[in-house]
Structure 1
Amino acid sequence: MRPILYAVPIGIAAGGASAFFLVLLERASAFFEQDPRLLFLLPVFAAFTAWLYLKFGGAAGKGTDLVLDRAAEPGPDIPLAMAPLVLVGTVLTHLGGGSAGREGTAVQMGGSLADAFGRDLSREERCQTIVAGIAGGFGAVFGTPLAGAAFALEAPRPLPTKGLWYGPLWRGPLLPALLAAWIAHLTCLNLGVTHTDYRSLIGERILFSLPTLLLAIGVGIAAGGASRAFVLSIYGAKRLYGKVADPIVRAAVGGIAVVAVTLVLGTRAYNGLSIP
């Protein structure tokens, strides 16, 4: 029962943090569009962010992986510093034309804030509050509370089939996740934040039909393949960057790589959120 009660302040906190993040992200993206020369500062922003994590982050440097692990199995506290650090890092990345996305920031802010609320709870309840925080962050950032709850329920790993996490609806993670996601979403909206309307990218309304169904299946397969390739590329990049011992230098090298690729391609279409 307590995770359901905690879902209310968690949702408000996640929604407020998400609203603040989206406002800063919009302004950072606007600054980059107005002055693309900020791209050349990306290595500096990356190095500064790495320094912040070394100085103040501790375990927060593990990022989203730490939040998902704690949602599946209790352990040491998620550092509350994770929320401001990932916020600053993401905003600076987009200010310099990098592509840090929003989902990782949402998960880390929501999860770290939720863990701060739930440290007096039992092991099972603490996992459920972190799941609620993930749902709140994801749902508020994208304006998709149902998707936020679904993501929060599916993403933690290892995904247990019994024990801490699952149980009847009134003592499992589902209700806290749904409640926190909706409260965070409404909080974000009431703070005046608007979300990207992806329907404008589709154009005319798509009616359900057999060809549409087959097309959707094909798109799903292609998206899954692309996602798998992306994950493998991330692992490869981590192994490559792992050869650079100093994390600050490593971050700067990553920024230089983004600058180089942007110049070679001759387009800024892939910088930032890459939304037309």
Structure 2
Amino acid sequence: MSAQDIDTLWDYRDPAASEARFRERLAVAIAEGEPQALHLEVRTQIARTMSLRRMFDEAHAELDAIEPSVIATNEPRLHVRWALEKGRTCNSSGRRGEAVAAFLSAYDVAERHGLDYYTIDAMHMLGIASPAEEALDWNMRAIAMIERTDDVRSKGWLGPLYNNTAWTLFDMGRYDEALALFEKDIVLRTTMGRAEQARIARYSKGRVLRALGRLDEAEVIQNANLDEIERSQAAADGFVHEEMGELLLARGDDAGARKHLSRAFDLLSADGWISANEPGRLERLRVLTGR
């Protein structure tokens, strides 16, 4: 069974259901005497389902339990996947230094063994966990690798890397460069038929336009996003409501802003990642809405 076959069991929007599928697959692998490396690889993904639900103690316990066997197996892809999930769990639980070390280990092994997809995954994660300048370098290297690889699956990283690199540039105040990458991301996602991801890319473009003071263009984009969400009956998006509120606030429309910001607060405060990592963002919304 290939890594890609294992990954077909994933639904990142529903980690609990994904865990159930992984456990079913693990039981089959054990019953049919499939290689131990496969059992262990599936367990790395079980740990990831836990991390995505912020069950960090359980995720670390799962990864720590299989670490000796991963080392003994000496299978490159397995080592890389274990290190990636250890790094993701450390990063999400605030252990940034350990995360970077794990991602560097994954990168080193993946690169040495020609595992392009996982080399790019490791660079993508180093672009998230590293300080801004280092993050930008990792992201640019990953984009360059995608452009020269013949691995079709690896090319799927291009959208996430456009997004992450653009936000890194945004955080560095390099708005024009961020805008150019978000525009590339919009074209890519639209061409691929990924409506939700294209909308997220448009939201991001609108955020940069607001930072550039181009409020009219930004408002057109976010209004279009709200219309699309309503038309497609998609789940409400707290980030879009937050951005509309900020735009109206910048125009002096306090009443209109409060309506959107209040909706944003309700949606974003229910997001465990935002609560844990951006409490200041929620506090601003709380104050602006008089909660």
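Each of 1, 2 could give helix-only ellipticity at 222 nm (-39500 (n - 2.57) for each DSSP H run of 4 or more, over all residues; to 500), but the derived value -26000 comes from 2.
Could you tell me which structure in 1, 2 was used to calculate FRET efficiency 1/(1 + (r/R0)^6) of positions 214 and 246 (r between Cβ atoms, R0 = 41 Å, to 0.05) as 0.20? This value belongs to structure 1. A value of 16.0 was computed for mean count of other Cβ atoms within 10 Å over residues 142-149; which of 1, 2 is the source structure? Working through the options, I get structure 2. From which structure (1, 2) was FRET efficiency 1/(1 + (r/R0)^6) of positions 22 and 134 (r between Cβ atoms, R0 = 30 Å, to 0.05) calculated, if the value obtained is 0.35? Only one of 1, 2 returns 0.35 for FRET efficiency 1/(1 + (r/R0)^6) of positions 22 and 134 (r between Cβ atoms, R0 = 30 Å, to 0.05), namely 2.
Each of 1, 2 could give Cα extents along the principal axes in Å, but the derived value 65, 40, 36 comes from 2. Given a value of 3.1 for distance in nm of label points 7 Å out along Cα→Cβ at positions 70 and 238, calculated from one of 1, 2, which structure does it belong to? Going label by label, the one that fits is 2. Given a value of 27 for relative contact order in percent (Cα under 8 Å, 6 or more apart), calculated from one of 1, 2, which structure does it belong to? Only one of 1, 2 returns 27 for relative contact order in percent (Cα under 8 Å, 6 or more apart), namely 1.
Coordinate-derived values only; no laboratory data. Small disclaimer: the values here were computed from a predicted structure and weren't measured. Cβ atoms are built from the backbone, for glycine too; each structure is taken alone.
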